[in-house]
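Asker: The data blocks that follow each hold one structure.
Each value in this text was obtained by applying a stated rule to the coordinates, not by laboratory testing. Predicted, not measured: the structure shown is a model, and the values here were computed from it. Cβ atoms are built from the backbone, for glycine too; each structure is taken alone.
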Structure 1
Amino acid sequence: MRQSRLFTKTTKNISAEEKSLNAQLLTRGGFVDKLAAGIYTHLPLGLRVINKIGNIIREEMNALGAQEILMPALQPKANWQVTGRWDELDVLFKLKGDDSKEYALGATHEEVVVPLLGKFIFSYKDLPISVYQIQTKFRNEKRAKSGILRGRQFLMKDLYSFHADEKDLGEFYEKIKESYWKIFERVGIKEKTYLTLASGGTFSKYSHEFQTVTDAGEDTIYICKKCHLSINKEILADINPVCPECQSEEFDVKKAIEVGNIFKLNTRFSGPFNLRFKDADGKEKIIFMGCFGIGLDRLMGTVVEICNDENGIVWPANIAPFQAHLILLKPDDKESAKEAENIYDALQKADIEVLFDDRNLSAGIKLKDGDLIGIPVRLVVSGRNKGKIEVKERAKEEVRLLNLNEIIELIKGL
């Protein structure tokens, strides 16, 4: 993409209300635009990041055998009354249609997916089943804050699994853990992320969260120094907790952001909807369920909170909006301009995603914008390097002069 054709611009002027670093950097870099508290537009650069995160998630969920669907965001009141959550869940956006019927905007989708699967599950031969979606969610947060970390409208991957018994649910639960670790490794935050015991709410004694350590976090977690399991502060019985995994009493206390959660729903939703199957003996049995979520906006915001420096964002290669940022310092220099055009064409033919800064602006502005946007590899064409291209990786200080083949090899290696 030519940067001169990109309708968005970087900016220095952002609202004083944007206190969180992720919102400041994403707004300044032209990735998102705030419409209202907790409601953001994903601009072209931001949408490219979101789509890459979504593709990584899809690959890992598909590898588990889960099937992607897309459920309605508009949900009838009657479904929520079946589970009792129409009056219990205080974050529901509720509205009335011209038919005088009441609806909710989907904060979650148990009330939709359970009756849906009830149309297809009859026998033990139909189990297990797991379905997922990447869908817009709506939650009437009393205090939307922290940029895109806590919004009123956001994208979430929610996967629902259906099992014949607790044992099968437990086995799938462990597979999901491994898939989540792969996702967090691919987006570049695994080293700072911890499996965390959390409240199970109405579903079970405990659930698990994946918490990423950063000072921007809203949660406090206790990380076991011995086995690295962590415990959310909300379930600690006293100030001297004991690790349930290894019985150690030594913990590090850190602020963290929840980037994923997994629940054993058991029969909490299959029960009210009478979701059953017939076993091999023809006896009817209740179905056990699991629910597994990752917020895509929240994941992008978390990456920005931990992958940055004083100059801007430092995107991990797998989710960067582009793989390379080609910067032409002197557009008026015909020889440099021709060289840059040739490099641009060659990179595209090599299937490398490149943002070409061909704007008629000063070198200083272009270089500052490059650091702010944070694409992994910067390529500078200045006409003074005798056929070589100035190469700098965003996460490193070193500047090198390389030829085109070396650059292609470097980028593909990342």
Structure 2
Amino acid sequence: MDAFRIRGGAPLVGEVRVRGAKNSVLKLMAVALLAEGRTTITNVPDIMDVDTMGQLIGRLGATVAFDRAAGRLDIDVPAELEQRADYDLVRQMRASISVLGPLIARLGVADIALPGGDAIGSRGLDMHLAGLELMGAKVTSQHGYVLASAPERLRGANIWLDFPSVGATETLLMAAVTADGTTVVDNAAREPEIVDICRMLVAMGAGIDGIGTSTLIVTGVPELSPTTHHVVPDRIVAGTWAVGAAITQGDVWIRDAVSSHLDIALGKLTAAGAEVSTESDGFRVRMGDRPASVDIVTLPYPGFATDLQPQFIALNAVAGGVSMVTENLFESRFKFVNELVRLGADVRIEGHHALVTGRERLSGAPVVATDIRAGASLVLAGLVAEGETIVSEVHHIDRGYDSFIPDLQRLGADIERIPTPADGGSPLG
């Protein structure tokens, strides 16, 4: 495994471009399984999770060709698919559960290993499975696999989600588009990635009303057709660059991003003292002085994104003042704080609250990335720490960020990828 070596002190200055959203493209690859023939997905990020999902749907029978330079995926889906998604791939990322809906819709049966992914808290499948049962599926769980079957075609149903779960909304959407009758999903997730999935499904021939609202009305059709789809820009990557500009007191244009997807986060940066300006193809963040502390409360979209919470804790760690960060979605999202404290941050955890007292500077140290966004936040903290910071377990970051090191280097960061010592010792020596 590799590590990142960071020498802090340089502001991020320049321009960076954002590719398609990780949290959309992985699900769009699963959507492709709903239609026989070739589907093309463009604006695809070159990240580890795309490779893993490609392997997964390849084992199900699809042929996947990835042009990394062009950001283009061609997925050829056969008339017959395999029904089993094995543990060795599914354990690597949560998004693997996305094949459940397409498989039961196409085959009437699916065997899916219980998923893995980031260690940020429990994310059960109860709402996925309860919704499928309302649509006529029989669902059991044994030996670490979810076994779902619908010998007869799935039928439309009225489904209320206890929580606007992104994963459950996606599974039920993909299952409902070819079901008999109409399915209504109430309290559905509204994230831009959900809208992106809906738009691709509509282009394939699905009947979906209420896109972008909390009530999705899906009228089943007999079959779908392949399409070509451009992935929505990654708002979390864009938000990470925005925080990077603010925390380093830099000046960065984030291109090919949708500022309206980050209204609350950009508002928080403005409250912290940043100058934020928007254009049709992105936005600029400039911070001329030490940031001020800002309180954060994570909520489902359009609330503040939980995937940006670690980056804002890093920002608050060097800001002037005291802030409260409240995490309402994942109980283990604060797991990375112990690593941030190793860099000198003053963060105290009380249940699902983090009290952050800003310090003028952090101090470089070896730290470990515990998930994708935690890893990115530790890199941001390293950019403003005195001396050297070594971030290990960076495969987590590779799962979600395309060209992370080259982009940082172009913006002026002193950062490089280095091998982690085989003996597990500190790369600092």
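Asker: A value of 1.5 was derived for distance in nm of label points 7 Å out along Cα→Cβ at positions 38 and 158; which structure in 1, 2 was it taken from?
Answerer: Comparing all candidates, it corresponds to 1.
Asker: Taking FRET efficiency 1/(1 + (r/R0)^6) of positions 246 and 374 (r between Cβ atoms, R0 = 25 Å, to 0.05) from the coordinates of each of 1, 2, which one would give 0.85?
Answerer: Derived from the structure labelled 2.
Asker: Further question on the same structure: Rank structures 1, 2 by relative contact order in percent (Cα under 8 Å, 6 or more apart) and report only the one at the top, that is, the highest.
Answerer: Result for relative contact order in percent (Cα under 8 Å, 6 or more apart) over 1, 2: largest is 2.
Asker: Hey, Rg and Dmax of the Cα atoms in Å, for residues 318-357 alone derived from one of 1, 2 reads 10.0, 27; which structure?
Answerer: Source structure: 2.
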